[in-house]
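Have a look at these structures, which come just after this line.
Each reported figure results from applying straightforward, stated rules to the coordinates on display, with no laboratory input. Quantities reported herein were computed from a predicted structural model and do not represent experimental measurements. Cβ atoms are built from the backbone, for glycine too; each structure is taken alone.
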Structure 1
Amino acid sequence: MLWRSDGRNFPVGWWDRRLLLYAGERKSVQWIEPHSGRICHETGVPGGCVSCVSGERWVAGTGYKEQATIWCLDPRDATVVWSKTLDEGLHPSETGLAVTEDTVVVGVHNGDVFAFHAPTGDQPWTSSVADLTWRRLNGQVEPGRVRDRPSVFGGHVILDVYDHYVVSLALGDGSRAWAWGGPPFVVRDGQLLDDKYYVLGWAGEYRILDAGTGREVFATDLGRQLPRDLLGIGLAPPLLVTSSHVLAGSERGHVTAFARDTGEFAWSYRPPGGESTEYGPYRFVVGDQRIYFGDATFRIRCLAPTAKKAPRRSC
């Protein structure tokens, strides 16, 4: 571990060789020098419930279970380009924001999905995933809603839908191209890489989908690949996919790597004092060959590769 950041913080993204960190207690975004953790710049933002950054666009939103406001900002200085107020609220860890060069996609608490023209804020379409329902333990049926950040692939946006589905919508008009999943599979996190979409399910279930069609091309259980001394760590979000490996967090604070295409166990590491990585708007942020993530201690962890083989166990 190179450094850590204390406070109710979580990583927003990577921009111009800086880590963007949302500091919850200060209600600000900090530009962090990645090698030392030093704060280079700090600015207050109108929202921080959920955020994402891509290219020359930074999108922030706030309003949990109430009217939500979405801001599109310039990441260089947090200048507001445009803002929109919606009738529904945002969920801090189960509602998605995605931003491309042309389009901002927002999912809200009731299952609606909105698209906005990134440069102007014009709204070309509204769609919905509410029909992809899930059931509470008491039997109450709830509408589906977007979970975590959507991914853009080939003119479509791919969404994790709470609690059981992955869906692809056309960026042009919001029409549904395909939907994968259904009970009892629980979608906990997903990530796009190249033409495949990688899905982490409950207790380490792992699926690889064709991003263009939604066809399942590989399935295994990562939990069953763990060595005996790591059984019970509870594989959990976030999920990170690389050219060779897939990394998952855990309920006990471990970051664990598996071979991406086969699911074979590679290594596992638990930072000192680490706790559950399924925290807030959980995500791994990658920059300069380093991995940044938050955990339930409200700290930001920074991991870097070393010349030595990563430890297999830290309990």
Structure 2
Amino acid sequence: MANALNTFPATFIGANTGLDQRQIDFKNIVGAIIVPTGTTFSQSNTATAAAFLAALQAATVAVRTARAYPINNFGEVKDGSESVGEEKLGYGAGLIVRDGTFKWAFRIIKGGFWLSKALRAFNNTNVDVFFVDSNSLVIGQRIVSSTGVVSFGGIPQYQAYQEPIKINDGSKNTIYMQNFSFPGNAFDNIGLVQLNPGDFNTVLGLQNITLYSGGARVTNVSLVKGYAGNLNADLGVTLGSALALASLWTVQDSVTGNYFNSSTGITSVTFSSSTNTYTITANASDPAYNAGNPVNISLAAASVLDAAGLHYESNSFTTPN
């Protein structure tokens, strides 16, 4: 008869505690990368520092549903993380019932009001976050699929929240605080990728371009003006002839929704330095052309602009006939 003393109902599960010469010691968290929930980077993307840097930079100009939004100027942190939840038993013992929630609040130093305003657009949205320390170590999660494929993902957030500003009171500067709240077990499946010093400073968010009509459309010719950046600098002054390329623009029939051919739909784009105006000449032979319909004009996708050395994204506007 088996002895119950030597019968174990389950295999003991633990983790080995031996150490080698390598240690993980997080330094000051100086930045973060906000990504849509479920965003991951493949093993080939994280094979080397150069590969991961390239993947991050490409992600900053991806379509919005896959885009990375870097913040790289934290000046301090306030750790408001919860303590573990504990039950006090009648005989005096205390038992842990759950992990506490991480609650990190970072003060933004550069970017001020404009960055704060942009980050408030993420309030209460579903996002994941990578954190970056002062040694260029990117902190996220190691994700293993049901088929064994390993990837690098961000830390799922309960909430990412940019606070309203706290105004300068004469004794301290205006305060901009970005909050992250996430599960206490978030680092149980920690994933790490080491960038080279200074790499993260080259992972930049996009700037906005606001286009508007420079005058009524005449047949297939439209006049375009615009503003660049948060301070609404004149687009022509800021970028000038750098945008005078047909490949950097798109034209769409505002009624049918059809786009003009990406290669031949725009005959020419010229820039006038005297009026800071772009003249967009559409191909009147393009299948999408209809003289009676206004057109929507925008710059090309952010990835196309970035390939031309322009780290921007534009709106789309409808030309008056």
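Have a look at 1, 2 and say which one yields 1.33 for Cα Rg over 2.2 N^0.38 Å, as calculated.
So the calculation was done on 2.
Have a look at 1, 2 and say which one yields 0 for helix-only ellipticity at 222 nm (-39500 (n - 2.57) for each DSSP H run of 4 or more, over all residues; to 500), as calculated.
It was calculated from structure 1.
Computing distance in nm of label points 7 Å out along Cα→Cβ at positions 68 and 268 gives 3.5 for which of 1, 2?
1
Among the shown structures 1, 2, from which was the value 57 of percent of Cα pairs over 18 Å apart, for residues 108-243 alone calculated? Don't skip to the answer; put the middle values down first.
On the way: 1: 57; 2: 72.
Computed on structure 1.
Which structure, out of 1, 2, was distance in nm of label points 7 Å out along Cα→Cβ at positions 180 and 212 calculated from, if the result is 3.8?
Going label by label, the one that fits is 2.
Any idea which of 1, 2 comes out highest on FRET efficiency 1/(1 + (r/R0)^6) of positions 148 and 164 (r between Cβ atoms, R0 = 30 Å, to 0.05)?
When FRET efficiency 1/(1 + (r/R0)^6) of positions 148 and 164 (r between Cβ atoms, R0 = 30 Å, to 0.05) is computed for each of 1, 2, structure 1 gives the biggest number.
Upon calculation of FRET efficiency 1/(1 + (r/R0)^6) of positions 44 and 196 (r between Cβ atoms, R0 = 25 Å, to 0.05) from the atomic coordinates, which of the structures 1, 2 produces 0.05?
It was calculated from structure 1.
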